Structure 1
Amino acid sequence: MNTDQLKQEIIAYSKEIGIDKIGFASADVFGELKERLKRQQDLSYQSGFEKGSIEERTEPERLLPEAQSILSIAIAYPSKMKDAPKGTKEERRGIFARASWGLDYHVVLRDRLEKLAAFIKEKVPEVQNKLMVDTGELSDRAVAERAGIGFSGKNTSIITPEFGSYVYLGELITNIPFVPDEPVNDSCGECAKCIDACPTGAIVQGGQLNAQRCIAFLTQTKDFLPDEFRTKIGNRVYGCDTCQVVCPKNKQVDFHIHPEFEPDNEVAKPKLKPMLRISNREFKETYGHTSGSWRGKKPLQRNALIALGHFKDKTAVEEMIAVMNNDPRPVIRGTAAWALGKVGTEEAYKAIETAMIKEQDDQVIFEMQKGMNFKEELTAK
C-alpha cells in the first residue's frame, strides 16, 4: 500500500464531500495534554461533560488498539447573521452561540467522517477506523493542533490561518501509518484580549480554562444558576462567543460555505417570552435540529427568564408570574421569582409575596426572598 498516494487521494476526496481542512497526525500518546488534564482535574476546572478517563482521552491505542494515525477535519461555520432581527422593548430576544446555528454540527461532521471512513475502506478493505465528533474521548483540539489544522489559542480554541476559530472539529483514528503533517507555528503573541474580555474570568491564563466559570458551560447546566453569573450571562440563551468575537484572528472572518449551518434567525435569536411557555413538542420541532437543544428546554427557559430580568422587561411580568405560580419545576419557578424581583414592578412584588405563602420548596422560597430583596435595595436607594 502506497500511503503517500492514499493520503493525497483522501485529501482530494475530503474536498469533494465538504470538508474545509484535513490534517494527519500520529497516534502517539498526548503526554502534555495528559499532564494538563490532571492539573485541570486537581483544580476542579473540568465541566463534567467530558467523556472517558484521562488515559482514554490521551492514549489513542485505548480506543483503537492498532492505532497508527489520526485524521483531523475542520469545517467552517458563519460568524455573522444576515438580516439579524432586532429585539424591541415589547419583544426582547435571546441569542444562541454561533456553534449552535443551523443543523447540529455533530450530525454534519459525523456524516463527513463516515463518508471518509467508507472511502478509505474501499481503498484498504482491511482498515480499522474509529471516528468521533466532540462527544468522543479524544480532545478534538489536541488532535487538530498536532495535525496542523491550526494552533491552540489563549482562549483554548483552535485558530486556523484560513477560518479563524470558527470551525467545527472531528477526527478519525486509523491503523494506517500516514506521514504526519507539521503543526502550525503561529501564536497569540502578547495579545490577551480574550482573557480581558471573558465576562466571568473563566480564562484563568492563556490556554487554561476554568469550565465551571465559563458561560458556554453555565448556560447548559440544569440547576439554579449561581448568583454571581446571573448578571453576566445577559441575554445568552445558549453558549457564549465573547472570546472568539474579540480575537483579532477572527477579524473579518465570516464563511458561509455550508447551507446546513446557516441560521434560522428566529431560532438563533429567539423571542424570549414565547420560550417560557413552549411545550416539549414545540421545543423539539423548533430547536431539536440544533446542537443547543441537547440538554432539553429547561436550561434554555431558565436562561430566558434571567435574560428577561436582565432587560427589566415589564411586558413579561404577567407571563413570569404564571410560570412562578404554575410550573412544576422548582428551578424554573424560583428563577421566575428572582427575575420578577429584578424587573421590580409593584405587581411583580405582590405576586412574589402571594406565591411565597403557598410555596413548599425551600430553594424556591429562597429565590423568592432574593426577588423581594431587590425591592428593599430599591427602597434603600
Structure 2
Amino acid sequence: MAGGLFWASVVLAVIISVFALDIMGLFSRKNHLEVDGKTVLLTGGSTGMGRGVAKILAKKGANIVIVARNQQRLAEAVKYISASAKDTSKQRFHTISADVTKPEENDRIMAEATKWNHGQPPDIVWQVAGGAHPALFKDTPIEVLRSQMDMNYWGAAYLAHTTLNAWTKPSAGSQDASTGPRQFIMTSSVAALLGAAGYAPYCPAKAAMRSLADTLRSEVNIYNGSRRSKDPSVRAEAPGRDISIHLVMPGTITSPGFENENLTKHAVTKLLEKDDSPQTEDEVAAAAVKGLESGGFIVTTQFIASLLRAGMLGGSARNNWLLDTLMSWVVAVAWLFIGPDMDAKVFNYGKKYGAKNVEEGAK
C-alpha cells in the first residue's frame, strides 16, 4: 500500500513538473499563431471572450474584423479594441453586423470581409459567437433546444463551410508558404467533455462542435496534401496556403452572457458548479491565445479542463503526446471519485427537493 502511494506521488509530481515546463514553453518554441500584419475575423467579437481575444490580437499587430448582431455594441467594441493596436498607422479595424445562425449571413460576412481585406479572405477566422440557455431538459421548450443548436453548432458549421470554400479555391499553381497556414478556430466549451444536470440544451451542441473539428482537421489534409503533389495538374487545383483547424474549450467566463445564464440555471446546476473558478474575458482570451500559439489542436484554458480533455481525447489529435498521456492516466483514476460524487450531488438534491428549483439546495 505504502509503495503504491509512493509511486503514485512520484507520477503525480512528474506530471505536475512536465505541465509546468509546458506552460513555460519548453515543449513549443515556435509561435503557431503569428498574427502580426494578418487579418483576423472574429464572430461574437463585441463582448466577452471575443472582445478579449480581439484586444490581444490587436496588441500583436493584427487587422481585426469583428462580427455581432448589435451595431452599437460593435461600435463600442471596435473603439475599445483598436485602442490596444500595436501600430495604429498600419492596422485596420472593421465591424460587420450579422446573424451567424443563418447560412446566407455567413456567406455575406466572408464576402464583405474579403472585399475589405483587399480582395483576400481573412488569414484567420475565429468563431466565438455562442451562448448557453441552461435548464432541465424536459422543462426546455423545443424551440429553445433548436435555437441552442443553431447558435452554437450551426453558427460554427456555417462559418466553417463558407470559410473553407473561400480558402480552398485553386491557386493556379501559386504556392505561398511564407505567410504560414490559414487557421480556422472554433470555440466550444469544457461542457462538451462532460454531461451535467441542467445543461442539456447546451452540452450536445458544444460536443457536436468537437466532432466537427476532429472531422475538418482530417479533411483539410486533402488540400494540404494536394499542395505537395508531384502532379502539376493536382497542384494547379490546390489552395495557395495550408489550412489548420483548432478548437478552444473555455470554462465559465464572467461576462454579461454568464449573468443571463444564471437567470434560467437550475439550482442543481449551480450546486455542481459551486467550486468552479470563473475566468474574466481577458484571462480566458489570454489562455486561449497562448494555447494556440503553442500549436494546440484542442485548447483548454484551465488546468481541470486540461485534465478532462486528456481523459476524453479518444481519436482526437494530441497537443503533446507525453503530457496528454500522463494526464489521461491521472484523470482515469480521479474520475473514479469525481464522477460518483457529481452523481451523488444530483441524486441527493432530487431526494430532498425533487425537480423543484430550490436555491437552498445549492448551499
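No value in this document is a laboratory result; all are computed from the given coordinates. The structure presented is a predicted model; accordingly, all values stated were derived computationally and were not measured. Cβ atoms are built from the backbone, for glycine too; each structure is taken alone.
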**Q.** Of the structures 1, 2, the one that 24.4 was derived from, the read-out being mean count of other Cβ atoms within 10 Å over residues 185-192
**A.** 2
Q. Comparing mean count of other Cβ atoms within 10 Å over residues 41-48 across structures 1, 2, which is largest?
A. 2
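Given a computed value of -12500 for helix-only ellipticity at 222 nm (-39500 (n - 2.57) for each DSSP H run of 4 or more, over all residues; to 500), which structure among 1, 2 does it belong to? Could the numbers behind the result be given before it?
Details: 1: -12500; 2: -16000.
Corresponding structure: 1.
One of 1, 2 was used to compute Rg/Rh (Cα atoms, Kirkwood Rh), and the result was 1.03. Which label is that?
On the way: 1: 1.03; 2: 0.99.
Computed on structure 1.
One of 1, 2 was used to compute volume of the Cα convex hull per residue in Å³, for residues 33-160 alone, and the answer was 156. Which one was it?
Details: 1: 156; 2: 103.
Working through the options, I get structure 1.
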